[in-house]
1. Can you say which of P, Q, R returns 22.6, 95 when Rg and Dmax of the Cα atoms in Å is computed?
2. Ranked on distance in nm of label points 7 Å out along Cα→Cβ at positions 229 and 381, which label among P, Q, R comes first with the largest value?
3. Using distance in nm of label points 7 Å out along Cα→Cβ at positions 109 and 301, single out the structure from P, Q, R with the greatest value.
4. Work out which structure the value 18.0, 56 belongs to, where Rg and Dmax of the Cα atoms in Å, for residues 101-308 alone was derived from one of P, Q, R.
Structure P
């Protein structure tokens with residue numbers, strides 16, 4: 001029989017940035033919050049490129065101690081090795097150590113009063129008229145039940161608890177793969193596109209620590225196989241480095257989910273589909289939506305109302321904030337995945353001679369892509385394909 005812990009106000013399941021941010025905001029407002037993370041340490045072995053927009057640190061008051069290097073210059077490489085280099089007026093993003101990055105948020109949450117316990121995997125969740133009960137398994141195999149007034153599901157792509165709570169689960173995924181490899185020292189982040197590289201997505205090489213880089217890709221195809229091919233083709237010496245070619249993979253949720261709130265339960269971060277559909281990144285949207293989740297939960301406790309209707313404002317709020325970005329990104333990426341390599345090559349040559357780079361410089365924002373996408377589609381609307389995409393996005397595709 002699993003032991004029962006004392007009742008909390010809120011139990012948060014998942015210790016990524018969105019779960020930690022939600023826990024810290026709630027604890028800082030006086031609630032008894034207990035967060036459980038299945039990994040032995042917060043941020044351990046996260047499969048992530050680790051690129052975080054510069055504004056995230058400012059907007060959420062995060063310390064810069066996790067920053068490894070800045071990103072200012074990006075090199076785009078076509079299917080036929082044509083290159084276009086874009087240099088932003090200043091650093092627009094940072095490469096971070098994700099374990100340190102997540103650790104800073106965990107420390108902040110603990111300082112705010114949240115309990116953060118690692119090595120505890122949530123096995124079950126039940127919702128009753130008086131609260132929720134989460135069954136957890138500790139690292140030593142012991143079972144215990146944590147009861148609370150509400151639950152926050154921040155478990156990423158692990159969808160079991162969402163299903164138990166009647167919440168939406170992802171139906172569409174991209175496949176991601178990444179390896180940390182030895183490369184010549186460089187400050188330039190490279191992006192590779194093309195059907196032979198990453199069908200339906202793109203690949204990257206992001207310099208991290210000295211002489212090393214994170215090389216990975218997103219695709220609809222076999223991510224591991226495609227990354228092995230990319231490493232063999234463009235980084236043939238990388239696999240010779242000790243431990244340098246260990247490839248790790250994960251699916252990345254894509255598209256809008258509903259519902260993301262029900263009686264006494266809500267989901268946040270990737271568990272709620274709050275992910276950029278252009279790049280697969282979820283840190284900034286997860287932190288933003290964590291604040292919205294915390295505000296909705298605090299209203300529930302202020303009013304002593306915990307039904308689905310009391311939490312409906314949370315879903316309306318996050319959709320108002322990021323739905324356009326998710327829909328525009330998903331539709332544009334899906335349409336552009338149909339482009340042949342030769343048409344992509346034509347766009348590269350156009351970028352070398354046309355006014356596309358100034359548009360990027362004027363409209364680029366690391367986390368908010370829809371304005372740039374629409375501006376580029378407007379510039380390219382002389383081509384029938386892109387005119388069609390623009391027209392579709394402008395006539396009801398944002399709902």
Structure Q
């Protein structure tokens with residue numbers, strides 16, 4: 001009996017040792033993202049893009065440094081407390097080497113201190129708020145997703161003209177408020193000014209009252225008058241304010257780019273100008289050609305806004321591991337600071353000061369193609385990273 005007990009104990013130890021060895025041979029990446037909630041559509045695209053990015057960067061092997069890549073999914077549910085707990089579980093229980101995500105800015109802000117506590121990389125994609133790489137940032141945070149400032153500076157290029165009055169409509173949380181602040185900063189010196197800020201709950205469906213306040217703020221202004229919309233996710237359609245006839249006050253509607261289903265609302269706004277992060281026909285490079293062709297082949301549709309972002313994150317992770325030749329956090333940080341890597345948008349580079357990926361944006365003008373269910377953002381010009389003086393907002 002004693003021998004049997006010793007044998008079982010030895011077998012259990014061997015199995016545990018074998019499991020630990022197998023896990024050590026894996027490179028474990030957590031994807032903590034808002035798989036459910038109002039940003040579900042964005043999250044799904046990001047996940048698809050992430051897996052395609054890992055595939056592309058590893059030549060289809062899903063291995064780097066001779067080790068298999070294992071992706072562990074965690075649903076943050078668009079809830080900051082859930083995202084925080086899921087990331088802690090990924091670092092602590094699942095022993096991941098690094099994490100990617102989340103979708104919502106509020107969730108991301110809750111997750112940042114967890115990365116610092118566990119001293120592990122969090123590669124933010126696609127949460128946008130400036131504060132992620134600004135005053136809430138820590139050295140374990142990198143971001144492939146664009147920031148509010150990058151959105152704002154690009155849109156200021158498109159709309160920042162003399163004698164222009166702008167009223168903003170944005171969601172009342174970090175994404176919307178940081179976006180308006182960054183847009184206001186970016187417009188400084190252009191001759192355009194924001195004269196009114198309107199914030200509405202994320203799930204707003206009736207925009208009648210906000211529209212009335214926006215119209216009243218602009219209707220008596222001289223020169224060009226623009227309502228600029230910063231909106232993301234499910235809920236209502238803020239572009240329905242166009243049905244309330246702002247044109248009777250010579251008021252235009254403008255916005256940045258968005259996912260293809262959201263671009264359907266832009267069909268009512270031919271000629272509208274703005275700036276976008278991505279539209280599948282705009283970038284002309286090898287990575288994007290692969291993404292478009294493969295996405296059509298697998299899903300019978302073009303890749304979307306956040307698919308490209310997810311792919312960029314996957315490529316960045318592989319290139320960082322390859323350069324560091326290790327999963328050690330300090331070696332990864334050293335490798336990632338200043339790292340340049342090819343993406344569907346072209347070359348991105350992690351800025352050393354705040355780990356924000358510097359990247360191109362695209363000034364567009366809306367064209368309506370009757371053969372497509374969405375409006376087409378036709379390229380006016382590429383706004384290159386060196387043209388965008390993105391502020392360094394952290395306290396490093």
Structure R
């Protein structure tokens with residue numbers, strides 16, 4: 001079959017809730033993917049940071065294969081020999097005290113919402129059913145009903161009400177707005193260290209440090225959604241490290257499995273996590289032995305191959321090269337590590353045509369918020385590969 005036939009099948013039988021580029025990928029290795037026609041592309045999206053370790057990393061693949069021959073699933077009705085080891089390794093790496101494993105990023109966010117509400121009622125003393133969680137404009141935390149209830153993106157909300165109450169929205173990067181939104185019923189502030197889906201929006205320097213202080217002052221839990229920014233993408237293990245803070249509750253996913261299997265995790269302190277009692281929350285697949293074995297290998301690769309440090313150095317090199325491109329339609333190039341946004345002026349006609357042209361020239365990326373190209377290659381990318389990417393991007397953007 002050729003690409004057009006695969007695309008026809010998707011259009012005929014699949015829900016039309018995505019608008020992908022018309023490339024049908026069939027194989028991947030490292031930073032490269034190949035389509036069904038044998039054409040090679042440099043992947044500059046990394047499945048939204050799910051494959052930071054590169055496509056089909058052999059060590060993670062071996063862990064998956066080894067575990068499938070032993071035990072894949074028990075549910076949490078029983079214990080398994082991978083779970084405790086995963087708990088220990090992820091907590092030691094991230095300086096956490098407790099972990100709760102889930103499957104997807106959205107499930108991790110939903111879990112955090114339940115935890116902080118329970119904490120608010122049992123620890124802070126908020127009146128029953130009055131807990132408030134503060135979030136930011138242009139956030140992206142997932143697609144469930146509760147999460148889209150506090151989205152400000154019309155495409156995420158229109159036609160899906162009624163919505164879950166209990167959320168207050170403030171501008172991103174505005175510490176005064178956060179302080180002014182606090183009430184005795186506020187239990188948490190949920191925020192992305194860098195807003196990815198919004199277009200790689202980076203808050204002012206010191207923002208998270210100020211946020212942490214405000215939350216401490218008001219006895220409020222700081223939740224950082226590091227599902228995209230965490231585990232190396234910004235040149236630090238967690239993006240919070242750029243501001244020298246530690247969140248009270250951290251959400252990770254995507255990179256946690258290297259793209260091999262759905263797994264996410266909620267990381268927190270003993271005090272916060274202990275509000276959950278048996279039977280109050282769970283997941284059939286959360287913490288299954290296959291997921292844990294894969295996650296352990298994925299974390300080991302990040303550390304042993306120094307991918308976090310590579311993200312910092314290669315990201316700086318990529319950013320510098322992009323900023324040298326001369327095109328009056330480019331409004332701004334911004335980023336941290338290998339999480340980069342290239343924004344065009346509105347009169348440029350949108351970022352989608354550029355993404356399609358880049359695809360034709362062997363580089364895959366995706367537009368976000370119409371006018372922004374998000375560039376986030378696997379952290380295994382080399383200097384030579386970045387130079388190749390810069391040549392392609394420069395040639396397309398100069399035309």
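1. Here the read-out was taken from Q.
2. Details: P: 3.6; Q: 2.8; R: 2.0.
Checked P, Q, R; max of distance in nm of label points 7 Å out along Cα→Cβ at positions 229 and 381 sits with P.
3. Numbers: P: 1.5; Q: 3.1; R: 2.6.
For this comparison of distance in nm of label points 7 Å out along Cα→Cβ at positions 109 and 301, the top structure is Q.
4. On the way: P: 20.2, 61; Q: 18.0, 56; R: 16.6, 49.
The read-out comes from structure Q.
Computed from the coordinates by the stated procedures, all read-outs in this text should not be read as laboratory data. Just so it is clear, the structure is predicted and the values come from calculations on it, not from any experiment. Cβ atoms are built from the backbone, for glycine too; each structure is taken alone.
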